[in-house]
Structure 1
Amino acid sequence: MVRDTLQRCAAVLLATFAVVASQAAEGKPNIVHIVADDLGWKDVGFNGCTDIKTPNLDALAAGGAKFTQFYVQPMCTPTRAALMTGRYPFRYGLQTAVIPGTAGYGLDTNEWLLPQCLKEAGYRTAIIGKWHLGHADVKYWPRQRGFDYAYGATIGELDYYTHGDAGVLDWFRDNKPVREEGYTTTLLGDDAVKYIGRQSADQPFYLYLAFNAPHTPYLAPKEVIAKYAHVTDPTRRTYCAMVEILDENVGKVVAALDRKGLRGNTLVLFHSDNGGTRDAMFAGQMADVSQIKMPCDNGPYRGGKGQLFEGGCRVAAFANWPGHIRPQTVAGILHAVDLYPTLAGLAGASTARCKPLDGVNVWDTIAQGAPSPRTEVIYNIEPFRGAVRQGDWKFIWRTLVPASFDLYNLAEDPYERNNVATAHPEKVAAMQDRINALGRECAKPLFLQYLAAVGMKHDKPVIASEEGEPRALIEGDHSVTDEGFGTPDHP
């Protein structure tokens, strides 16, 4: 009798704990954060694309909040840093360009990253895909920065089939090299499906699914390219196939959530890391793009990746969470830095360990279309240029001689066709003051320091010869000064 009573009590307690755990998980949504790489604003059906099939992305956008003013930084590394820190990258030196494969620096380890914040709130955390925030020292790697599980690449670009660059493998699972066959987009999607399959309703998870598609090199399976035979340009044809495979794998991830019974408590975020590449200079180093037409389409927006115009920083984006996000088009201004405090708020996570955040909680804007609390966007602050938006006014200042100023009213001229700087000198002066003030807070760009160190490294000069003979070398000890500095005795 006593034994039966104890067993019934135990059963009641277990059931109670299960309900409490389920309710706790219900209050903390799973988060699947999907980032595309160099995707053009108009290269998805929900923004008007007609030659690429993106049914899965289109369905998610139609059933959730489609953003018309979602901003990121103009290049890969800066945007990824902004996502992970909730802070503009000019604050810690990652504002200029990307981290090159030959560089040794990374995202400052004193920054408290989003996965660290979410782990403290009870989340499992995973990155599947591209990191690009430091690779030359393991201290910069995602497993050391708050991710429980990591699978994918550490640098910025890699071959879709060999999973490396210049003969160096860049494909890891939990810091261990992985040698496997397959197309990277499909491998990442498959791994995300497996990861979701291992999750349960009693603990929420954050999955950062960072595809490297459709970044260069432009490669895709022949059978998928063949589906786009009607597309005249061969590079665009391959690019279309790459985006279709990206969409297919997003669909696989959503289907996995449905099968696991997790879809109703999962927020799905999607956006690109910057605008589509329009200038070959920003296409990467692995592919020779000098003889091709850049395939990305940013629609009506000016410019693309690497530029401060809207085409470089305003990207395709949406959020979907059934029953929690009203299906609608959201016109409020949002920035990548806003995701950190917004997700932390949903997770009940403390941001006390963060350095001062630039992001603001925009959940009401995302979920209900409420006016955005964000009124200013800092496109970037660099020694040679800066850009800021305040309300509808956008100002771009290129400081190198000859300096130039662009001023646009984005409410009247969202495509930046009419520079009105000369007509509004007071607005130009005020926004110059703002950029100068931000410049005083700016950390020195690590990329420029790296470039200077490499470019100014003292080595044997490359001197031509009319006869094509090898360069003449000085016999014996030699010095750059009469005092002997530079000789073996004076290192």
Structure 2
Amino acid sequence: MQRSPPQSGADVVSRPHGSERDTGAGGPAATQGAAPAHGASVGRYRWRVCAMLLAATTISYVDRQVLGVLAPFLQDKIGWSELEYSTIVTSFQAAYAIGLLCAGAVIDRFGTRIGYAIAIGIWSIAAMSHALATGVVSFAAARFALGLGESGNFPAAIKAVAEWFPQRERALAAGIFNSGSNIGAIVAPLAAPFIAARWGWQAAFLFTGALSATWLMAWLITYRTPDSQPRLSAAERAYICSDHEPPARRVAWSQLLRHRQTWAFAAAKFITDPIWWFFLFWLPKFLHAQYGLSLMELGLPLITVFLLADAGSIAGGWLAGRLIRRGWSVNRARKGTMLLCALVIVPIVFAARANHLWLAVVLVGLATAGHQGWSANVYTLTSDMFPRYAVASVVGIGGFAGAVGGMLISTVTGLLLQATGSYVPVFVMAGGAYLLALAVVQLLSPTLAPAQMDVQPSTSTTMA
């Protein structure tokens, strides 16, 4: 494991790869005469790209959340036990982990445009295949295929952000597209019960697959990198490229795993991603079991929880960027924001014993808001510490770690509920996970120093 080069304390400003300039109060543009000083004055095309990433992430989470919303109904109809449901959930996470072993590398190899298209094509077909499922095995197979496809979403989206945004805007862009996970979790409880009640539960899965296919066509028609997008102004292109990062190269996982920065990101994902998986797949079951909510009654509480999560995602990204613009180092701004998010999550330990539905909803909503603010900054650590050509591979490594953690918590949750019926231990774990993860990140990467990459330029491009 390679140690980061020493820097002058925690408040040293992190520098982009290949640059000798600070990214402090003014950011790279402030120290480079040719680069615009303010992003808003040079054009907004990059935010259209962010909107596409937001739409894809929203659809991805509608696809995966439909099962969670319908789970209490399907469990009664098909007769799943708690352990059988955890097996179905775990099959998605296992495929997600397996997919992330290669998704980042595939996207780095073929570029964001083609790599993302392959991923969403697979998950579109997989989402619709749920309509053919009749039992535990067939549902598990459909979830496995969905997990393989959706494993490409975050590596591709983070790579697109690294391609289209300068460093000081990346946390906000990541926060915006990551908020799609909350929007999707809001759309699912609105749409799935209505569609299932009117046309049957199979139609709910067909609907999400059709959304994915529609996005795929729009993506292939519109997406290009900044250097080949004719609709992008010269001024905005200069602003996007103002960090002056090195040209695209290929890098193997074996090279990335030598760096403490890779392990810091992977550890953060391993410890905290399982909590988000729990919210997605078990929260409707918790509300149904604890407060007796029917399928149609789940909508408002779930919408409230994920609206709070949506606000947290954007606020977390905005706060880090704001602190950087005020002169904080990237290290101090990121970790300060992550600490605040971790503290917001701690009261979740009381949720399982809440004597009123809406007290539990508020506690869980605060935790999901904290998680999403945390997540926006954790994802952005990759572009803080690695060059653009390695970002998708690093995100893939971290996503793999998070999916393995998710498999563990799904199995543990199923066993606990089968044996005790109590959600208390899971909520206690959730309350302390983020502070533990932040401590590990600080230990492994105390200054967020850029990883010193030593790879040879590739003869083939990694960008679409």
Structure 3
Amino acid sequence: MADFDTPVLKEYPIIPLIKKGSMAHSKPYVAKPDIQAGVGFPGELVDNWQEVGVKKLGELVSGSRALQVFLDTCVKCGACTDKCHYYLGTSDPLNMPVARQDLLRSVYRRYYTFAGKFFPKLVGAKDFTKDVLDKWYSYFHQCSQCRRCSVFCPYGIDTAEVSMAAREILDTVGVGQKYCNEILGKVHKIGNNLGLPKPALVDTMEGLEEDIKDETGIDVRVPVDQKGADVLLITPSADFFAEPHIDGLIGYAKVFHQAGISWTVSSYASEAANFSMFIGSNENLLKTATRIRDAAYDLGVKRIVVGECGHAWRVAYSFWNTLFKDMDFLDKKYPMPSHICEVTHDLIQRGALKINKEANDHRRITFHDSCNVARGSRMGNIPGGQFIIPREVIKACANNFYDMAPETIHENTFCCGGGGGLLTDDLMELRVKGALPRMEALKQVVDEYDVNTFVAICAICKTQFAKTLPYYKFDMDMITSLHQIVGDSLELGTND
């Protein structure tokens, strides 16, 4: 049983009364020295941590004009205060985006502004003390970097960038988060978040081929390290083993099979996710992404396709163009990168897939816009494609679709509550309470339209909802991969 109370679902929006310090106890496990070493950071709090931390803050600000603007321009207007799902779910005022930002902004002002150096109390400047450090560790791990507050900020201040900077400083002084840093170490060493070696990966894919054969009677390949394939699929490693993710991977395989597209995954770079973004580490971001570039080159593919993972898509869409300078070996006919939803949507538009929509008639579907797709990237060649394409794919494969309330979808979407490197059981209270606004929006369409299927295109969202839905008296099996909807509608063998 949980040692916290699950919030009661009400009609959105309910702005809570402040409960000061209600989540001060919440913090993730600290990474041990060997985990820290695996990502290039000190193993414990360094002796001169204040000096190191202040210096790193200065380097980050001087190296990012955007970060400096975000720290300098806040006027405390209050537009963001009730926009964070964690504030709405926990009532802790330090989960108001402006208050969370100020934990770092106050230190920045103390050491890097004239007023803060000479008149600190007048401008809210604070020394970088151990108490401040502890608050950073707690509350910057109560930010999922979802950017919803930025949508409503009149100055466009990006809390996610502030959160990333704080976490990078924490790592630099030797106080890293176990969950993110342990995962990154596995990717650097083996190539995926699970630490799954090639023999286990191959065995898993062969098992999937057998499952598809048993279900459909059709031989559908799920290849590993196939040189000369047209497509390298990079997908979250949850797709290899977890529900409902694995049904999404089966859906990708069915799409590629029916369309006659040769594809492969890579045992060297089998992971789409890049947790380096969550901790703000450019060095680890590049190192993790480079594995994918090298795998694509070694396998001789023409195209890289990203599976259903929100932050993996954001890293690919928004960072690869500056991280990679030499991707000329890919076919210029295809965008780099491509999202699996783009691929499927294009195939549907061209009539390349044989679809039976009635196969999904037992489902009444709604769709969750994942934050990093909705607010950190685009999809396709049209404005708002990240909102349009997934919905058009669903509607092409099913008859019953119902959107949640407009103020809770598209760029206004609420985070699942587990993003930004917070998908760890030591933060379960935060995750459950942070899911409250999305659960309230879901309840509306369940009550009004009898929705029984909750589709997402993000591995973190799917894992988070599978855990948190039961807390709010929903069936955990509601959460579904978009490509499970697609896969179940395909009439395999028709176009083979």
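Some points to look at:
- Identity of the structure behind -24500 (criterion: helix-only ellipticity at 222 nm (-39500 (n - 2.57) for each DSSP H run of 4 or more, over all residues; to 500), calculated), options 1, 2, 3: 2
- Source structure of the calculated read-out (Cα extents along the principal axes in Å, for residues 56-111 alone, 35, 19, 17) within 1, 2, 3: 3.
- Origin of the value 22.6, where mean projected area of the Cα convex hull in nm² was derived from one of 1, 2, 3: 3
- When relative contact order in percent (Cα under 8 Å, 6 or more apart) is worked out for each of 1, 2, 3, structure 2 gives the greatest result.
- Looking at FRET efficiency 1/(1 + (r/R0)^6) of positions 240 and 264 (r between Cβ atoms, R0 = 25 Å, to 0.05) over structures 1, 2, 3, structure 3 comes out largest.
Values quoted throughout were computed directly from the atomic coordinates according to the rules given, and no laboratory measurement underlies them. Being a predicted model, the structure only gives us computed values, none of them experimental. Cβ atoms are built from the backbone, for glycine too; each structure is taken alone.
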